[in-house]
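As structure tokens, here come the structures.
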Structure I
Amino acid sequence: MPTVDVLAVGKKKAAGSVELDPAIFEAPVRPHLFHAEVRRQLASRRAGTHATKNRAGVSGGGAKPWRQKGTGRARQGSIRSPQWAGGGAVFGPVPRSHDHKLTKKMRRAALRSALSLRAQEGAVAVVEGLALEEFKTKKVVEMLDGLGLAGASVLVVIAGPQPPLEVSARNLPRVSVIRAEGLNVYDVLRHPRLVIARDALEAIGARLGAASGGAA
């Protein structure tokens with residue numbers, strides 16, 4: 001069972017150690033699951049509002065441009081036809097959803113795999129007292145500096161709502177704060193370092209533990 005030191009904000013010495021659930025942090029690393037889940041996440045973020053006008057959507061074309069015969073020109077029925085400038089597009093994009101499904105079992109396995117990868121790399125830190133009392137970005141910078149993560153790309157996982165910390169970290173382009181309920185593969189993989197609040201470990205365990213049957 002993997003064990004990591006519990007760091008304390010504002011203190012140089014470790015505040016103890018904690019055992020990580022092997023079902024979550026020692027799972028097989030499966031890159032193909034990373035690809036499937038990240039592709040699903042990014043697809044679900046697409047607005048799908050792209051559209052062009054077909055010949056039914058463009059204006060005009062109520063009458064034939066010229067009579068059928070006798071002009072020497074090719075017959076034309078409407079200026080809304082696609083060969084005309086300003087005519088309708090053929091097989092253009094239409095508003096649609098890009099979502100596609102992935103089973104809950106695969107989504108949970110992908111997240112366990114991503115967390116296990118970070119654990120293998122020694123990039124997981126458990127922190128106690130991870131909270132702010134005021135909205136101040138400088139405090140977040142000082143907090144990360146005290147943990148030896150100054151300038152690093154970090155994903156901070158908290159147990160529940162902490163508006164001061166969540167809002168204060170928004171101005172830091174390489175730092176993201178996410179609640180345990182929203183922990184996902186894409187954010188874990190795009191940040192090389194993972195900082196988990198000690199009370200968030202229980203929430204992650206309840207969601208991804210061996211006996212868990214909840215959604216990923």
Structure II
Amino acid sequence: MADSREEVLARIRRAIGTPADVPIPREYRRTGNLTPGDPALLELLTDRLVDYKATVHESTVDSLPATVASVLADLLPDGGRVVVPEGLPFALPSDGAAVPVPDNPPLSAADLDGCDAVVTGCTAAAAETGTIVLDGSAGQGRRAITLVPDRHIVVVRADQVVQTVPELLARLDPRRPLTFISGPSATSDIELQRVEGVHGPRTLVVVLVS
């Protein structure tokens with residue numbers, strides 16, 4: 001695949017007369033002035049997410065399971081089904097209002113559509129843009145489980161929060177299936193009427209763990 005890509009790009013360069021090695025200017029700001037997890041970054045990320053109509057809850061590592069259980073109890077009816085990806089670093093209470101549904105073996109699209117929510121971790125987040133990224137690794141699951149259920153609860157650790165997009169991209173593996181999230185799924189028509197839940201969850205809840 002890589003060889004084919006290079007061959008196609010080489011043909012394009014020859015056709016338009018572009019040299020093979022063209023220096024790319026990178027004069028944009030590549031780092032912020034705050035270190036990952038800085039309280040000011042967490043405040044900025046929260047502000048951006050709320051502006052995007054997400055809900056943010058603060059938690060600690062020790063209280064995380066209880067916080068997520070409380071969020072689910074507020075969001076779901078009794079017996080609500082919650083997709084749980086493999087590798088989630090904490091367990092959902094089995095005696096709570098929510099019923100954990102493991103994605104192993106992988107749930108069908110119909111089964112996912114019958115679930116009320118999904119709980120995942122993430123890979124990194126950029127405070128300045130309010131962007132959270134999932135890459136399908138342990139605790140995050142495959143892309144479908146975060147796009148089909150109507151509610152997504154995503155856990156973001158403080159040390160995963162950086163300031164700028166270049167810092168965010170530096171933490172990502174481009175070979176992974178990356179999903180970028182900035183608030184609930186939404187779109188607007190030509191008259192700027194906002195519609196939520198078109199391409200993914202209608203509700204996004206972020207649990208920010210300090």
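Laboratory data are not the source of any read-out in this text; all were calculated from the coordinates shown. Computed from a predicted structure; not experimentally measured. Cβ atoms are built from the backbone, for glycine too; each structure is taken alone.
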Comparing I, II on FRET efficiency 1/(1 + (r/R0)^6) of positions 76 and 100 (r between Cβ atoms, R0 = 41 Å, to 0.05), the highest sits with II
Given structures I, II, which gives the highest value for distance in nm of label points 7 Å out along Cα→Cβ at positions 84 and 188? I
If mean count of other Cβ atoms within 10 Å over residues 52-59 is computed to be 13.4, which of I, II is the source? I
I, II: which one has volume of the Cα convex hull per residue in Å³, as calculated, at 172? II
To which of I, II does the computed value 19.2 (mean count of other Cβ atoms within 10 Å over residues 124-131) belong? I
Structure responsible for -9500, with helix-only ellipticity at 222 nm (-39500 (n - 2.57) for each DSSP H run of 4 or more, over all residues; to 500) calculated and labels I, II on offer: I
For which of I, II does mean count of other Cβ atoms within 10 Å over residues 4-11, calculated from the coordinates, equal 15.9? I
